[in-house]
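Novice: These are the structures in question, set out in turn.
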Structure P
Amino acid sequence: MKIVVVGGGSAGWMTASYLQKKLSNTNVTLVESPKVSTIGVGESVTVHVTRFISDLGIDEKHMMRETGSVYKFGNNFVGWDTGAGESELFPFRWNITLNDIKKVMKSSESTNDTFQALKLLHNYTLGTYFHANAVTSRFTDYWLELYKQNRINNDFGCSFGGYDYFSKHEKMPARDSEHLFEQKGLQHAYHINAEKFGEYMKTHVGLPAGVKHVVAHIDKVAVSGNNVQHLTLESGEQIIADLFIDCSGFNRVLVKHLDKQWKYYDLNPADSAMVCQVNYDDPEKDLVNHTLSIAQDQGWVFDISLFHRKGTGYIYSSDLSNEQQVVKEYTDNFLANARMEPRKITWEKKRLQKSAEGNVVAIGMSNGFVEPMEANLFAIIINGIWHLSDTLDRQGTKADWNSYNIKMSDTYDDIADFVLVHYTLSNRKGAFWDEMRSIGKQHNHKQLLIEKYKDARNTFLGAGQGHSIFVDYMWLQLALGWKLNIDNWPTKNIQNHDLDIVESYINSMENKTIECAKDFPNNYQYLKDKIFNGSKITY
């Protein structure tokens, strides 16, 4: 099987590398134009990347060191309820069942070492998460019942996983070189340098695996219906393949030549960004291990810590936001240490109705984009790669793309819904937020949160099957963080004895986290000493 990937950014090299390594009897060629630059500010990613690099046998620390990447333990939303300084940290903390809670509690009791006991309370695997389906009683179901009985003494971020106790205080959850969370448990992700990550994939995975790299500009794309017949390079050389994959981002080098239908996300507001790289004032305070998503008058700002710098961007609506005010607010509040002039990026809020058709598959931004919120881009890329690899492994290039297209459509639509309710359920003041709230009321987004929480496609299993990336607990946490009344949220018929067990589990986890966090090292110091071998930040 001959596969041609078009596009030399992160999406292209991730796709080419994975397919070359995972598919037998396959030859992958990546065509990269020397005339087209990639988009890269700093990229917050989800645990999809954690699993992806593990699948490829990449050493985590080596990747981080080579790309300036850092650990990420969640996404901290600041000022999204009223703008009065409140924050809600969404951790990577997946639902589990009562039986699995009992198992980790029993193992935790086997040691008097508080750190080891806490580590055992977080000793989960993918199988553990798959047990917690929509039919069983999940950890959040017990949590909800305890909350309604006033037996939860702290907010969700503290009581659900305890991440608030270290991540909001610039602490790294580790003792010496031992991490609290195992990589297999998918309880951490990364902030990666998107510009360097694609190069890393090329140098350390793709080329050693046998990907053929062609640096040339594509002059013509010969098509017949929804099939690409061949590519013609500026040199006149023609390239043919069994399958063509468009990873060319918003340029959509292949897709734009095909008769494609799009779905538009008209209700989602953001279609523009001002982005800029920023130096640190004091990395011991400013280099944090969570993404900062900070609500503003005209939209919101992302603040992403890398080891050597930060990536920032102001996300806004070209229709609803005042761009002059955006620039002023962004410059005054976030760009004191800017490394360059901010630049503007725009996009259309849409996805392909069919991600794969004929002999062409679109992956990443070429397939569609909603907006940057909740670090969804790399999750979309990896979902597309995983499902494509599975489809080709089972069916070859004559595949029936129906299942693939359903999964990719479900993923994009779920992203659009989750992103939108961040805006529409906010209580912030101002014309922009008033308009967002009116959309939320018109479409009953409070009820949408409940429906998503109950939907089997939003369990960890449903996400693993490719239907979503924002799982059940996240919809509940958004309701709590945005101060919605959850009295009408459904609870299950749970025995008091079982509630007592889960309450004990929550208290044990929370108390041990508080105790251990006192001795957790500073996040920057840990990275400098344990990952970057004593390197200091230099500009």
Structure Q
Amino acid sequence: MISFLFFLGFGIPLSLTQTVIKDLESYSFFEEGQILYSPLWSTSTYLRESSGQLNHTWYSSYLPGASVWWVGDDDWTILRTIRVGMGPGSGGKGGGVQKMEWDGTVSWDFRYNSDGVMSHHDIYMLPNGNIFLIAWETKTRSQAIAAGRNPDTVSENGLWPDHIIEVEPTGSSSGEIVWEWHAWDHLIQDYDSLKDNYGIISEHPELIDINYDTTMEADFMHTNSIDYNEDFNQILLSVCNYNEIWVIDHSTTTQEASGHTGGNSGMGGDILYRWGNPQAYDRGTIVDQKFSYQHDARWIKEGYPGEGNILVFNNGINRQYSSVDEIKPPVNEDGEYYLENNQSYGPETLIWTYTANPPKNFYVDHLGCTERLRSGNTLITNGVTGRIFEVTLEKNTIWEYNTGGQVFKVVYVSLDDEEPPIPNNPDLDCSGNLSWTNIKPGETVTGSFQVQNIGDSGSLLNWTIDASSINWGTWSFNPESGENLTPEDGMLTIQVSVVAPNKKDSEFEGYIRVENINDSEDFDTIFVYLKTSRTTNKQIFDILENYSNIFQMLRFLLQRIVN
């Protein structure tokens, strides 16, 4: 059943925006996997095949906040961030994360949105099952000024610096924070020598200039992605407002992460490597800036072309076109990064980059994600329009799919030789209409229509009727809702009764909406029409209508006799 999206009064079939284009002569990753995504303005999460066919849907009560993670395992589960609660935050605001089983059961529900903190944007699940969350914490205006922030760039909201927590699930709704890192512990400033963190910024590329951002925004960092390198035990962050990516050490204890010594690096929680904008640590100019409000920094996986390199979706706000950039960081086998004295971090050039031809044909001013595939192709997502496309190393587009709406992150799911569980997605469909004419005002009339689940075999449809758009008559439905309707049940007849409005010679119309309770985008409508008679004596009208042929014959005979 194709539902319709109503926007500004126009009905647009969703199928018109969900298009698939594929070059069948080119090798495509969809021979091996599928795509997982949560539209930003939907409570549903989808797993789709290359054809656009829906493999599975997870239903939630929450919008995403903002990414989703494929857990897989034997139960084919996902982690889904959720947007809940009050607290600090701006774009990408979340507040919690849930683990959802294949059948939609929430087996873990963790919240991080109280006492001045708020999780946001991205998550990462470690091999041991623990989860990284990016989060804001609240610092007052007084605290920000004491830390060396220019008072002219601090509002009454203070600042919301980022921090990272590692959560070990301990129960169905609980988790223990077993490690954490706070950007606030690694600041530097050259604004006020009488305040904390004073120093020469160019001599400390391992620290964060609290005054680099000169706006009044409380969210002055806006970290929007997190990734993990198990070999080095390091974390990769995309720090949007600094136009940089940062690498920090995860081998530290929480205490070491708050300082400048300890861990494999011996640097505690200081920045081990940063790239994209050397202006942020006073070792470059605007000419040296490479990133501009970038998203989704990831290490390329082992065994994939470019393994160990870093891939970034570069939004390119400063130049008005976007790109996907691949860099090879200057790192040795022990995870140590090379930095020449008084210079900025390398590399000087990109290993590979994707831009459109001409470049301005691909521009995404916010959102966006990317991932290198085993084939060597790269998956790219325009997060604003929802267009997902696959390009070769030669930058040829060989496949694309449009979700038709905003999406923060798309995850490539490699199914290898595994077979997914049998799809069990319901699909609501209705048939019939309700039409009555020549009805006496105030009279009760009856009718019926049918509801059916035309989805996957064994799927369960929970449905309800919404007649709120009809502002005339008195309506009743039997039944008015239902649960667990399967395709095997066939058509279910809904009996309808309505008391006609007390108004002569009038026409009334509208529609009844029948909706999937678990997916508001899956619905159908039944058209309704009722016309009341000109006279309250309906019997006379019925006689005239039923015997109209006889009257016409009598008139014909009379005319013959007269003539």
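Throughout, read-outs are computed from the coordinates displayed, never taken from laboratory work. All values reported here derive from a predicted model rather than from experimental measurement. Cβ atoms are built from the backbone, for glycine too; each structure is taken alone.
Novice: Comparing distance in nm of label points 7 Å out along Cα→Cβ at positions 231 and 311 across structures P, Q, which is largest? Walk me through the intermediate numbers first.
Specialist: Details: P: 2.3; Q: 1.6.
Top value of distance in nm of label points 7 Å out along Cα→Cβ at positions 231 and 311 goes to structure P.
Novice: Distance in nm of label points 7 Å out along Cα→Cβ at positions 55 and 191 computed as 4.9: which structure among P, Q? Please list the in-between numbers first.
Specialist: Values: P: 2.6; Q: 4.9.
The value was obtained from structure Q.
Novice: Tell me which of P, Q gives 66, 44, 38 when you compute Cα extents along the principal axes in Å, for residues 47-222 alone.
Specialist: Working: P: 66, 44, 38; Q: 59, 34, 28.
Structure of origin is P.
Novice: Let me ask you something else. Here relative contact order in percent (Cα under 8 Å, 6 or more apart) was calculated and came to 11; which of the structures P, Q was it taken from? Display every interim value, and only then the final one.
Specialist: Numbers: P: 23; Q: 11.
Going through each structure in turn, the value belongs to Q.
Novice: Starting from the value -2000: which structure in P, Q was helix-only ellipticity at 222 nm (-39500 (n - 2.57) for each DSSP H run of 4 or more, over all residues; to 500) calculated from? Kindly include the intermediate steps, with their values, before the conclusion.
Specialist: Values: P: -11000; Q: -2000.
Considering all the candidates, the number was obtained from Q.
Novice: I have 0.30 for FRET efficiency 1/(1 + (r/R0)^6) of positions 279 and 487 (r between Cβ atoms, R0 = 41 Å, to 0.05), calculated from one of the structures P, Q. Which structure is it?
Specialist: Values: P: 0.30; Q: 0.10.
Corresponding structure: P.
Novice: Taking percent of Cα pairs over 43 Å apart for each of P, Q, which is largest? Write out the running numbers ahead of the final one.
Specialist: Values: P: 16; Q: 34.
For this comparison of percent of Cα pairs over 43 Å apart, the top structure is Q.
Novice: From P, Q, which structure was mean count of other Cβ atoms within 10 Å over residues 375-382 = 24.5 calculated on?
Specialist: Numbers: P: 24.5; Q: 21.8.
Only structure P yields this read-out.
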